[in-house]
Structure P
Amino acid sequence: MQLFSTRKPRGFRRVSIYTDESRDRLQKLVDEVKREQGETPAKEEDFNPDKFRGTFINYTPRAQRHKENGSKLGWPIIIVLLFGLLILWRFLLTGIR
């Protein structure tokens, strides 16, 4: 009886639309063969963390601007310094009692 039986939900199946698995498998095979023949270094030698240093800045405009401009004094610091100089000037003119 169809009235009392519950239907099973459809199973999840992830389909990757941006990659080609056959091309990836073929590339892995080609890399393995080249490594075995000694044309390319082993995988452990391929990873070099120094190679990736500084690449994040190349892709973020805000970080690039910060690197180019360097560190600048912010407005709050300038206002506090001006206020402190005004207080110092007042005490120098009137004399400390």
Structure Q
Amino acid sequence: MKIVAVTACPTGVAHTYMAAEQLTKTAAKLGHTIKIETQGSMGIENALSQADIDSADAAILAADIMIEQVERFARIRKIECPVHAVLKHPEELFARL
């Protein structure tokens, strides 16, 4: 499965990147491909293009703050969750896709 994701926390430092790393590891373990955008104090990094989103099977939006440009994900199947869900139970999120 091809997945896109956005991770974001209030300060946009530790948890944003920890969640991105956990999603990357879990996707690889389960045989999925994933591309992750991070949002936080540094702004948007590794921005997902509309083509990335349109070609994906699903999206994971793991955020404790409002995601910038969330309308990009209007037409894709998605899971929205807090960042801690990715850190504590990543495989459960992938099972919901």
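Readers should treat all values here as calculations from the given coordinates under stated rules, not as data from a laboratory. Just so we're clear, the structure is a prediction, and the values are computed from it rather than from any experiment. Cβ atoms are built from the backbone, for glycine too; each structure is taken alone.
Values for this structure:
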{"item": "Source structure (of P, Q) for Rg and Dmax of the Cα atoms in Å, computed value 11.8, 31", "result": "Q"}
{"item": "helix-only ellipticity at 222 nm (-39500 (n - 2.57) for each DSSP H run of 4 or more, over all residues; to 500) derived as -10000 - corresponding label from P, Q", "result": "Q"}
{"item": "Structure with the greatest value (metric distance in nm of label points 7 Å out along Cα→Cβ at positions 9 and 33, set P, Q)", "result": "P"}
